[in-house]
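Just so you know, all these numbers are worked out from the coordinates, no wet-lab data involved. Only a predicted model underlies this, so the values are computations on that prediction, with no experimental measurement involved. Cβ atoms are built from the backbone, for glycine too; each structure is taken alone.
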Structure I
Amino acid sequence: MLKRFWRQAVEQGKVQSSDKAQPSDKTQPQDKAPGHQPQAPQPLSVNYDANLQALRQIFNLCPDIVFHEFIINSEEGIRAFIVYASSLCDHRTIGDQLMKSILPDSTQKGVKITKANAVEVLKEKLISLAEVDIVGDLQGVEDKVLQGNAALLVEGSAQAIIANARGGEKRAISEPDTEPSIRGPKDGFVEDFETNMTLIRRRIKTSRLKFMITEKGKLTKTKIAICYIEGVANPQVVDEVRQRIERINNDSVLEGNYIEENIMDEKFSLFPLIQYTERPDKACSCLLQGRVLILIENSNMPLIVPTTFIAMLQAAEDYYHNSLAASTIRILRFIALNMALLLPAVTVAVFSFHQELLPPPLVSTVAGARQGLPLSISLEIILFEFTFELLREAGVRLPKTIGQAISTVGGLVIGDAAVNAGVVSPISVIVVAITAIASFSVPNFEAAFSLRILRFSLILAASVLGGIGIVFGLMIILIHLCSLRSFGVPYLAPFAPLIVRDLKDSIVRVPWWALNKRPRTNRTPNVYRKGKAQGPRKPKKGGGQS
């Protein structure tokens, strides 16, 4: 219908026609396959009614799109209209700034508006908004309006003035839910794209902080920003990130995982090869180390590349405490990681195959507690692990006010009832409870989820082969970890390959005055991040510094 109306306007001489502007009779799909040439954009017309009718047809059945027609106060009585999305724009901006610049005040400024100079005068002298642009095709007007801009079209002009009027409802900055901390900043990323860029710019005040912005998703047109510090990030890594994102050809990008699974080095792996964070301070710390940040519109968790497995065990709060306290917490976290992975499997192997490793009093106590139980210890632990996973999933899906209570009380009630009923032994309940507590100490959720899956595999291996099954399972996991790469960086660095310099900030963290170089794994061209001799010094006896 739109193309028929456009052809009639061309035949009547109302539209400036050209070979490129005429719509083709052959219908073509809007979503082109990769490698096909995109359809030429349909230019705007000098005919006011043709532009209005075409845009009304484009935004048909879109009740949030507002068309406001008016007459510009001039001798010629020039018609004009504004089109904008009421749900995406700030009504005060449109009324107080845009409309007041166009309507009666325009004649008082001594500027005479005609059809020939209307666009230039309104753009340069009348509109007081910060961002003003010119668009000459219907597709451009559609895209700008759906991004939260207001489009002004004037009679006699084949161009549209685009004014930034973005507004609408958005979530306020709040404390991160997934990465809380006792000490440190309390602000977290939100779903607003510009707000997230502002949170980074507030912390890194340099023109070397760069944002390469692109759009992905044929239907969602989601903004994606590749953020890095020029001279600190490796240019090859930045270029590799850009190329991988450019290859994405999806209909939609609604969250970071839509991008993450398309740019990973490995197609299938349980371990997260791309890190994410909800904390702006942690994101800026990664940028200052030479890594690259990927901001996604409508997502409050930017992606960080490249990453390593040891980075999944590090929290932002580790850098806000004393180095001794931070190192102690990291070592405790590493022990908890091994407990979350191995404790159930080792328990099954020891009590099923290797009782000689336990002291006789403990063996007799456990044997007495297990008399008359219907299930083996391996089945008990698998059953309780499965039950706990159900409780954890139920606690996540339920409202926050009752979710934690359901998971905690449910675990206590079920465990106590199972022991009293003689279904399981107390040792199985204790092992599963300690394993659950240890798994919660892993800061990264994706890494903790990988451990949860691998834990079941090791329990099955231990129930069949005992300690030998655990050793074989760990060998397979280690071989897989050694083969992984994150944008060319070994996943087990700085341990495999061994990088002595990077061990300063791995399982332990040395004091800040000793971290004078950036991690070698990031291959940054600017190695030094601080000068030498930055450590504390004792005063001389006379009171001066030594």
Structure II
Amino acid sequence: MTATPTSPPSTPRQVADAYVAALCEQNPLLATHLGVAPDEDRLPDLSPEGIAAETALVRDTLAELDRVLAADPALDDDPLERRCARLLRERLTADLDADAAGESYRSLNILFSPVHSIRQIFSLMPSATDEDWAVIARRMARVPEAYRGYRATLEEGARRELLVAPRQVRTVVEQLDEWLAGPYFASFVGAGPEGLQNELQAAATAADAAVAEMRDYLRDEYGPRAEGVPDAVGRERYAMAVRRWTGSDLGPDGGLEEAYAWGWAEHKRILAEQRIEADRVQAGATPMEAMRLLATSGPAVEGVEEIRVRLQAMMNEAIAELDGTHFDLAEPIRRVEAMIAPPGSAAAPYYTRPSQDFSRPGRTWLPTLGRTRFPLWDLVSIWYHEGVPGHHLQLAQWAYVAKQLSTYQTSVGSVSANAEGWALYAERFMDELGYFRDPGTRLGFLDAQQLRSVRVVIDIGMHLQLPIPDDAEGALAEHRGQPWIPDLARAFLGENSGAALAFLDSELVRYLGIPGQAIGYKLGERAWLAGREKARQARGDAFDLKAWHMAALSQGSLGLDDLEAELAQL
């Protein structure tokens, strides 16, 4: 991470990195994610007082940014400083708006809540030496205190009548039940050195007990108070959430309705392609029939370790084939690890980025959901998304160029729709290159595209309670013109995705509990494709796709309000 300046910051990038340094002090999890403090054994203050401290830091940082820009107006002419200033202001302003709405007091969902971040951090900590494990033991011993702070925040939210819907509470309780079946922390420390087992087991016992207390609190106290809270968050909260996830203000002037209509059009377009590929898999088969056939009788890998090895090999092959032809990859970026997600994870595969110094590599994670057989038709495309050329190439490249930009632009300031849009673009790009020659894997690619289109429709549709389109088919046909509700959304998912039922159930809870996040995949992809096309038109025969890719991957994070225009200029 860029060193904190000894004198007051004089550029937006210095302001941004001073903010990251201060935030690492307030939130030690960030320091571990960045890999800048391997001996960090603290956990963040998740109480209302900790929230107030982070809000104060945001306000102070915005004031410092104003001071720097007022002192030197010429900074706005520097593209690097301009991008950083716009990103920092947009991100921090969105954070303040969310804080003013009390969102920090109801931060409970199945993926991104403090309950999950506290557990996940241990899988990212160094564990090669006895001293590494001593740090783990000290941090694990602090889990009960961190969860008590988080509980105090949820209690304050309940006092303010800021609660999440019962569906979220029930699902998180189910996740915690699965963690305790291990139990997670006791199992985790079993890999530690023999000489530290007493200390590690004591810390793990306390941490697992804290998980049980959190589960009991959510189930017996918080949950009953949440009864009656609707799943849908409404237009105002949804528009605010969309801005946080996409870096774009879609609320006014029908922007959300336009995105909803576009998502529906994409659904219909992709469905037509799916029907062609399904017929190639089995003559006369519908997409769902073909996908069920592939799931039961298509190529598959038996064994959890065996699928991890297969996914690793796929990423290694992609790096070897794409480097030098469509991308130029620095040596640290060529390392990425396939991992199996711990029990109790949400159903979707995910990626964790490397530390800033690459001492911890980027990693893809596959939740097994208890399975030991893994059909390949729907895994190939998603591993191009999570690994190479998707999340890993972008986020590892950000780490590689952080010193030229700022740590903020390449980590803390990440805009979800930018990263997810690139990953979906990466899947599309592999299709353009002909990597889905087999009808089964191409149907898997289209199934992934279809899921992201369906997300746009039902995420916006449910939270804004928009009417189901007049040309809806299948289970929706008799509900045309009626507002979206979760049961209809789940039925629509089931008719248009070849994923397992448990995955689709998890997805629905995800959309309801993390409003606005799921639409960023397709909206981000749309921005990446539009930016590439504008750059191609501007440069004509001189357009160099590899050079454009590397320039695009080296500009750091941008919100969707800025992304397309900046990509067009590369």
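Laid out as a table, the results:
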item: Answer label among I, II for the case where FRET efficiency 1/(1 + (r/R0)^6) of positions 368 and 504 (r between Cβ atoms, R0 = 35 Å, to 0.05), calculated from the coordinates, equals 0.10; result: I
item: Test item: distance in nm of label points 7 Å out along Cα→Cβ at positions 80 and 528 calculated as 2.5, pick one of I, II; result: II
item: Which of I, II leads on relative contact order in percent (Cα under 8 Å, 6 or more apart), largest value; result: II
item: Of the structures I, II, the one that 14.2 was derived from, the read-out being mean count of other Cβ atoms within 10 Å over residues 192-199; result: II
item: Entry that produces 70, 44, 35 once Cα extents along the principal axes in Å, for residues 200-431 alone is calculated, selected from I, II; result: I
item: Label whose coordinates, when mean projected area of the Cα convex hull in nm² is calculated, return 38.3 (choices I, II); result: I
item: Structures I, II, by percent of Cα pairs over 29 Å apart, for residues 40-287 alone: label with the highest value; result: II
item: Identity of the structure behind -19500 (criterion: helix-only ellipticity at 222 nm (-39500 (n - 2.57) for each DSSP H run of 4 or more, over all residues; to 500), calculated), options I, II; result: II
item: Structure with the greatest value (metric FRET efficiency 1/(1 + (r/R0)^6) of positions 96 and 488 (r between Cβ atoms, R0 = 35 Å, to 0.05), set I, II); result: II
